[in-house]
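Only the coordinates and a few stated rules stand behind these numbers; no lab work does. Not measured: the values here are computed from a predicted model. Cβ atoms are built from the backbone, for glycine too; each structure is taken alone.
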Structure 1
Amino acid sequence: MFVVIPAIDLLGGQVVRLTQGRYDAVTVYGSSPAEIAQQFERDGATWIHVVDLDGAKSGEPKNLDALRAICDATRCSIQFGGGVRSLPVIERLFELGVKRVVLGTSAIQNPFLAYEAVKAFGQDKIAVAIDVREGKVAVKGWTETEEVPPTKIGKQLRDAGVRWFVYTDILRDGMLTSPNFEAIAQFAQAIRVTGDRGQGSRDVNVIASGGVAEIEHIKRLKVMEPLGVVGCIVGRAIYEGKLSLKDALRVARCELRVEG
């Protein structure tokens with residue numbers, strides 16, 4: 001079932017959003033991540049996507065107190081990423097209450113770590129972030145790029161056992177424009193596992209991120225479910241009142257139809 005996942009991005013313990021992944025373009029939305037998580041739960045969210053921006057840049061999680069507070073304050077399943085680069089760190093995150101860990105730089109530069117993580121914790125517990133800027137995969141908190149195309153990296157990680165991916169178009173992130181529908185579809189299609197008869201398999205799951213700003217965007221992404229696009233992450237649009245999380249969740253469940 002398609003799921004809408006609200007985002008909490010942490011920087012210095014505060015809830016923020018970056019514009020196009022730029023650390024010099026920060027908007028602060030609150031100082032209590034736990035309270036925001038509780039509001040998301042009251043609105044009907046079942047998953048929350050938490051990113052440690054300090055951790056993504058430094059290479060190790062820095063906002064674990066805030067993460068612990070979020071896990072303790074809500075029954076929502078927490079998907080967490082940012083600076084996760086070793087198995088002991090992954091294990092520690094699960095101990096804190098995280099349900100799914102998102103690897104980024106570590107998995108892209110060392111697919112064997114992703115293989116080890118999936119083997120140790122299970123396919124549904126591990127995801128990899130594919131953060132793309134102008135067709136290139138960004139790493140180290142979006143401060144550097146790799147020359148390998150996103151689809152090639154995605155296939156390598158799929159072959160390593162990864163079955164969950166978070167695909168972000170960095171230039172759309174925080175811009176309230178629209179997702180890069182074509183790129184999302186191309187990526188999802190490229191990494192599908194193909195059976196003996198050439199039929200695509202749904203065991204590879206893609207969560208879209210970046211640019212989701214209105215109900216129509218969610219409807220268009222939901223249409224991609226047969227390709228394996230099983231959800232989307234929404235951040236700034238919720239914080240700035242452009243999109244109702246309640247309505248977004250109802251659309252994802254097919255309980256609200258919007259004409260147009």
Structure 2
Amino acid sequence: MRIVILENAQAVAEFGANHIVSLLNKQPNSVLGLATGTTPIKLYKELIAANKNGHVTFKNVTTFNLDEYLGLAGTHPQSYRYFMNEQLFDHVDINKENTFVPDGSAAIPTAACEEFENNIQEKGGIDLQLLGIGRNGHIGFNEPSSSLSSRTRVKTLTEDTVNANKHFFTEGEVQPTLSLTMGIGTINEAREILLLATGSDKAEAIKNTIEGPIAARCPGSILQMHQHVTVVIDKEAASSLEDIAFYQHIERENKRLKEGTAL
């Protein structure tokens with residue numbers, strides 16, 4: 001697990017965007033797993049700017065989003081399909097037919113989950129999965145107690161998650177308490193994972209993810225078992241870590257090694 005600690009949220013966004021741009025320039029037909037929520041918005045703005053400036057193209061990219069609210073159609077302003085269109089897809093040269101979000105309006109949600117899994121396999125799997133993390137350690141909408149080998153499925157949201165997302169909904173608007181989410185097992189099959197977290201409210205979740213035991217009570221902790229994970233966090237999100245100095249030392253040494261000055 002590579003742990004990158006940066007000064008602030010903007011630096012985290014720029015690092016993440018540059019990482020994705022580098023991948024797409026090497027592999028233009030990449031399959032990306034994407035995330036919603038507040039954390040990736042700055043990253044998406046950076047990707048839009050890179051696309052408009054001609055530094056990257058999304059023409060041959062396929063995307064799979066982590067999750068969607070059950071009961072919301074993609075045209076609903078609070079749906080994650082709507083979010084992705086507003087925050088990224090409408091502003092870059094991607095073919096929307098190659099963008100997949102779980103179908104929150106499906107008549108048979110379990111069938112929609114199975115179809116989503118099949119689509120990932122048909123596209124050859126996910127090359128890079130972008131993740132945020134909830135205050136309780138959830139990744140996607142895999143709440144604490146989720147099976148660490150779970151597949152895409154219907155999931156009940158915790159009260160903490162519902163409250164954390166409440167500000168997105170207007171007063172009197174029905175807020176879903178169920179979701180369709182990519183499973184932890186599905187997420188962990190991505191060839192590479194990029195997790196971003198900013199702010200002191202994520203500090204405990206980050207500590208449990210990086211330094212805690214691997215346990216269903218912190219779904220993010222399963223990332224310790226992945227061979228290619230980069231965790232990019234600001235100083236506030238890193239504030240509860242016990243081995244900050246060591247992680248920073250590793251980054252400095254890896255930079256020296258890359259530059260050929262380590263020996």
Structure 3
Amino acid sequence: MRAGRALRAEWTKLRTAPSTGWTLLAVILSTAAVGGLVTWDLTPPNCARSDPSCDFDLAKLSLSGVYLGQAAVIVVAALAVTAEYETAMIRTTLAACPRRFAVLAAKAVTVGAAVTGAAALSVLTSLLVGRGFLAANGFTAAAGYRPLSLADGPILRAYGGTVLYLGLVALISLGVAFVVRHTGGTVTILLVLFYVAPIVSIAVTDPRWKEWILKVSPMTAGLGIQATLRLDALPIAPWSGLGVLALYAVAALSAGLILFRFRDA
């Protein structure tokens with residue numbers, strides 16, 4: 001019963017917060033819009049189809065908006081925790097539900113479900129928009145290109161994996177928010193964690209270090225799930241990369257739970 005009350009309470013807080021709806025809408029619109037812009041201006045390459053370097057990973061390109069959409073995911077997950085600390089409402093939450101593990105678990109379930117739902121909608125929209133633009137631009141089955149379809153195993157993995165990716169980003173953000181307890185600090189740490197490592201890898205000249213950085217970078221490793229071509233060129237296999245992101249989520253939530261339990265509200 002306590003777990004059920006905690007879930008209802010967290011869902012009510014998340015649903016009624018003014019920022020939640022707008023931020024989740026930003027996830028959907030930014031992901032679909034950027035993916036649409038990329039595919040809208042894309043045309044088949046003027047080179048032999050037998051040359052792998054001339055073949056576009058159309059599924060991955062149509063999902064380019066995730067690079068921007070994940071920033072909105074970070075914000076909505078962070079605010080689910082930090083807004084309570086900054087308004088001191090966390091004391092009311094703990095007075096109503098003293099079991100801190102139940103509070104954290106309820107937040108993880110509600111935020112994860114909300115973000116996953118928005119991610120599924122944004123990915124589906126990206127699929128439909130990308131499929132229409134690519135077909136209009138000449139990327140057709142007659143020209144030798146696979147249409148974007150969830151009936152295609154690799155494409156289903158790319159789109160389904162992207163939904164899981166954004167859900168894991170939300171859980172990582174939630175865990176870090178419990179550690180930092182401040183919106184600005186939480187968002188800054190997460191943006192650095194996700195966006196800086198790929199930039200650093202560009203400046204690294206040693207191929208072994210470059211590969212290692214890409215393997216442990218949450219964004220690079222996790223978004224390998226979107227690849228449907230040239231998988232042998234990836235620094236880490238698609239599902240293994242998503243596993244790396246899951247480890248980040250476990251570590252962040254574990255650290256958040258430990259500090260949440262032993263620090264004063």
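So distance in nm of label points 7 Å out along Cα→Cβ at positions 160 and 208, computed for just one structure, reads 0.4; which one of 1, 2, 3 is that? Mind dumping the intermediate values first?
Numbers: 1: 2.6; 2: 0.4; 3: 3.8.
This value belongs to structure 2.
Can you say which of 1, 2, 3 returns 64, 22, 19 when Cα extents along the principal axes in Å, for residues 80-183 alone is computed? This figure was derived from 3.
Here P(r) over Cα pairs in 10 Å bins from 0, in percent, for residues 176-223 alone was calculated and came to 26, 41, 26, 7; which of the structures 1, 2, 3 was it taken from?
Numbers: 1: 24, 47, 22, 6, 0; 2: 22, 47, 30, 1; 3: 26, 41, 26, 7.
Structure of origin is 3.
From which structure (1, 2, 3) was distance in nm of label points 7 Å out along Cα→Cβ at positions 24 and 232 calculated, if the value obtained is 3.1? Going through each structure in turn, the value belongs to 1. Could you figure out which one of 1, 2, 3 the value 19.5 for Kirkwood radius over Cα pairs in Å was computed from? The correct label is 3.
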